[in-house]
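K.L.:
The data blocks that follow each hold one structure.
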Structure I
Amino acid sequence: MKEIYVYNPAAGRGNCSCLPENVYYTTCPGDCRRYITQECLQDPSAHFTVYGGDGTLNEAVCGIMDAQCGKSAYLTAVASGSGNDTVKTLPSDKGLALNLDVIKHNDQYSINMLNMGFDCNVVATHSKIKKKFKIAGKISYILGVIVEFFKPFGENFSIEATTVGGETFSYSGPTLLCCVCNGQWCGGSFHNSPASDMTDGVLELMLVKKTGRLSFLKLIGKYKNGTLVDKDTCRVTLPKYKDLVTYLKVKSVRISGIKQYCADGEIIADTKVDVCVMPDALNYLT
């Protein structure tokens, strides 16, 4: 198995010790994806060790999937970004071989989570703050939440999903946020989808309908610490939120009425997104 090392010097604060001598340094957004696709086509069974954050890891996943080498190549992430959300869902034991699910959205791939509405708008604002003021990722994300809190709430989404039981879930109306999750974490410290498992062959759909700012303030703490829903039953924990929050295990979902969505930190401008799970699509070594 050929060992290939990829490092994104723009991730986090650009500091990563103990890099191997033959590491490839990425030069711009998209370079990691391009390089890994190229290397996969030359050696489909290569093992890629990627040093960077969630964006770098997502590019690596996309590069492997673009080359159709998810079943032959291997991927390892060394978390050196500011958020490192994806690896928080994975075991910390070294040397474990896992077959991870992958999210397919339209004609693209992601490994952790898609966010729409408030969450997505926060990421877009956080990225601007981080770039302009050179502020660490977690702090700029919190500042993004504060900025978006004072903007008009809610967008009209239409959502249709197929659950793991084969039933159809439909919703159309004012929406605060919606996310489709393979992993449990977003934003560096938001444990919003505690039931997610990257190896179970399903995704989690969370929908929060439009609500007022006072209700949002009461809800956001539970959304952040993972207690808004029960991780075992997937049920909303408090009766007062049952009409406001929906949390389902799904195989596929279509969301329309959006202006943009966030895929593992990348903002994509689109009015709709078709999402499905690709079970056991990626070889991963912890």
Structure II
Amino acid sequence: MNKLINVNGQLMDFERPRVMGILNVTPDSFYAGSRQQTADDITRRVHQIIEEGGDIIDIGAYSSRPFAEDVSPEEEMRRLRQGLGIVRKVAPEAIISVDTFRSDVARMCVEEFDVAIINDISGGEMDQHMFATIAELQVPYILMHMKGTPQDMQVNPGYEHLLKEVLYYFSKKVAQLHDLGVKDIILDPGFGFGKTIDDNYLLLEHLDDFQILELPILVGVSRKSMIYKVLGITPEDALNGTTALNTIALMKGADLLRVHDVREATEVINIVEKIKR
């Protein structure tokens, strides 16, 4: 089964998994190495993502790390306008995704900067207008599962049956989006968002269960606490663990890797594809 999404009028297939490079224009993302705030830093990062094989640039201006401070819509838009303006100047043809849960921010990014994809950590839960806005804009939508908000998601998260709850969440949300006319949907199980370390590894173990929904699956585990807490290290030292988990995710059917380290993710895909053949 070859999954497809319509990106700016062109079909993007996932016959070979894709790489999404992270561009954070925030001062407080959990991995300090990913914070890009000056024009030179943003320019350098854009070139790096493209040169190392990234298919999509995912730009975020609101840190979604656990217990992150809230950022006003105005500040989020200001950061994104600055960042997107530079990206469009440096790489006018790049496929850009914006990481936001706010519908007005999503609209601004699509209408002013021709952003191709909206990546919503809240699955429409934090803005009741998001689904209708996506339907109107007709852009692909990354639907992520998160329990709670970034401010409280890691305060004793719990599930009666994790896999059933996440699958039900996706099936319900996908049906709502389809009813509104949204066809291009990517699923993100939300590793680290309202889940314990054991929950994260259970999700990864059963990632192939989500194939039943017949939609592309995004995996974002890059340098996260499910790696560095298990290994007793820091995010800065978690590249090797990230590569290990990305390999497992690909073997279990991941279609899109959201990463800080694009070259390493591209190499993993090349190796796993060699095995799959």
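K.L.:
One of I, II was used to compute helix-only ellipticity at 222 nm (-39500 (n - 2.57) for each DSSP H run of 4 or more, over all residues; to 500), and the answer was -8000. Which one was it? Numbers along the way, then the final one.
P.N.:
Values: I: -8000; II: -12500.
Going through each structure in turn, the value belongs to I.
K.L.:
Compare mean count of other Cβ atoms within 10 Å over residues 128-135 across structures I, II and report the one with the greatest value. Could the numbers behind the result be given before it?
P.N.:
Working: I: 12.9; II: 18.2.
With respect to mean count of other Cβ atoms within 10 Å over residues 128-135, the highest-scoring structure among I, II is II.
K.L.:
Assign the value 1.2, calculated as distance in nm of label points 7 Å out along Cα→Cβ at positions 24 and 40, to the correct structure from I, II.
P.N.:
Working through the options, I get structure I.
K.L.:
Let me ask something else about it. Which one of I, II has distance in nm of label points 7 Å out along Cα→Cβ at positions 48 and 232, as calculated from the coordinates, equal to 2.9?
P.N.:
On the way: I: 3.9; II: 2.9.
Going label by label, the one that fits is II.
Every number here is computed from the coordinates shown, using simple stated rules; none is lab data. Quick caveat: nothing in here was measured; it's all calculated off a predicted structure. Cβ atoms are built from the backbone, for glycine too; each structure is taken alone.
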